[in-house]
Structure P
Amino acid sequence: MSKQSIMQDAELIQFLAPFFQNKNNTTDFIKMCLQRIRTRHMLLRTHWYAEIADGIEKVRASRPALRIIFLISLAEGVARLRLKRERDSDNAKSMISSFMSLMSDADKNQLKRDFRRALIKMPHHQLQFSGIVNILYDIRNRAVHGDDFYSFSLLDKNRKKEYVSEGYHDYGILTHGEWKISRRKGSKTSANKKVKVTLDIKMTYEELRAIFIRTAIANIKKCGKFN
């Protein structure tokens with residue numbers, strides 16, 4: 001796509017609009033992205049992967065693990081461009097961690113608040129941010145390899161609106177993920193054993209998607225050194 005066609009791309013402008021205060025800020029950001037090849041590719045890759053993730057619902061409804069495949073691919077692809085590691089064999093997980101390191105504190109806090117272990121299974125339901133990233137990465141891996149694309153769920157946005165409008169605070173959806181536990185000194189537990197855990201999720205796909213896009217924008221700004 002030429003620079004002019006990108007600047008006039010109504011779908012791209014609409015895609016970015018929720019993340020900027022007004023249309024001028026949106027178009028200014030696109031202009032800055034077009035100043036460098038890498039940031040241009042990062043912008044287009046973000047839009048492309050997010051669109052695919054959105055479209056999965058039409059192919060296989062109510063399977064958020066399949067959508068997470070493309071959100072995680074978005075994260076890895078943007079990070080590889082920012083770090084100039086596109087052709088390297090760097091571990092994908094390290095790329096995703098680098099992408100996530102630029103997530104805002106507000107988004108990290110939202111993830112930790114809305115993405116917890118269920119109290120019925122664990123004495124400590126608060127997850128560390130790194131633990132949430134690991135769970136999402138594992139969900140992606142199991143879905144990609146066809147092992148499990150059906151046991152993980154996110155809260156339906158309309159149901160969440162109902163809960164919030166009716167004043168509920170203790171709500172969520174119980175789902176499953178895998179948690180890697182490290183062997184402690186003197187423990188008989190095998191090293192890096194994965195156990196299935198029950199999760200209490202208050203987050204919707206739309207909220208998770210927005211977090212990934214905001215973080216992608218932060219990565220692009222970091223790469224372009226935009227103010």
Structure Q
Amino acid sequence: MFWMQYAFASKFMPTAATDVAGQVNNLYSFLLISSFIACVIVVGGMIYFTFKYKRQSLEAKSAYITHNTFLEFLWSFIPLVIFLVVFAWGWHIYHQMRHMPKDALEIHVTGKQWAWEAAYKSGVKTANLVKVPVNTDVKIILASTDVIHSFYVPSFRIKQDAVPGRYTAVWFNANKLGDFHIFCTEYCGTNHSGMLGKLQVVTQEEYDSWLEEESKFS
């Protein structure tokens with residue numbers, strides 16, 4: 001079952017580059033597979049009974065069945081169990097995503113028409129680039145200078161609005177090296193579709209070396 005979930009998620013979802021992203025994939029796959037099974041049972045049953053109990057003649061009469069307690073219990077209890085599983089599973093993931101680690105690396109990211117600006121504690125600032133070390137808790141503190149923007153990294157399964165006049169935050173721990181897309185998913189004006197950025201995950205040594213080099217020019 002878990003192999004099937006992994007296969008579905010790998011086929012249809014963006015690369016999972018955090019542990020939370022993998023959990024989101026599993027939940028999505030569970031919903032997809034359970035919905036498919038339910039669809040097969042319901043539609044298959046409808047087709048089967050359509051032919052099995054097709055009226056043979058004008059005089060034929062169908063049996064008059066008012067209810068079936070056992071079946072009514074099953075089609076109420078089984079969906080209830082599935083809904084509760086999805087709720088508990090989703091709540092666990094949500095709580096994990098919203099529980100910010102205390103010792104996380106903090107990076108301030110400001111959205112503005114139509115770019116992302118990242119600011120590090122060392123004074124380093126970058127445009128449309130957020131560079132972080134792998135296997136490290138990172139807290140992104142968001143703000144906006146004009147309208148509402150939305151910081152979205154598909155491979156991390158995180159999305160958080162950047163709102164004028166207030167701070168919001170989101171965190172992640174990237175477990176894969178590479179470059180990942182940053183999108184704005186809140187319409188913010190004529191060049192909204194061009195508000196793209198790159199989140200680059202590197203080794204700790206590469207990150208320290210880059211930060212030290214960039215600090216010379218900040």
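Bear in mind these aren't lab numbers, they're just calculated from the coordinates by the rules spelled out. Given the structure is predicted, the values throughout are model-derived calculations rather than measurements. Cβ atoms are built from the backbone, for glycine too; each structure is taken alone.
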With P(r) over Cα pairs in 10 Å bins from 0, in percent derived as 7, 25, 25, 16, 11, 8, 5, 2, 1, 0, matching label from P, Q: Q
Distance in nm of label points 7 Å out along Cα→Cβ at positions 73 and 105 - structure with the largest value, from P, Q: Q
For 12.6 (mean count of other Cβ atoms within 10 Å over residues 57-64, calculated) the corresponding structure among P, Q: P
Origin of the derived value 5.7 (distance in nm of label points 7 Å out along Cα→Cβ at positions 65 and 137; candidates P, Q): Q
Which entry (P, Q) yields the derived value -18000 for helix-only ellipticity at 222 nm (-39500 (n - 2.57) for each DSSP H run of 4 or more, over all residues; to 500): P
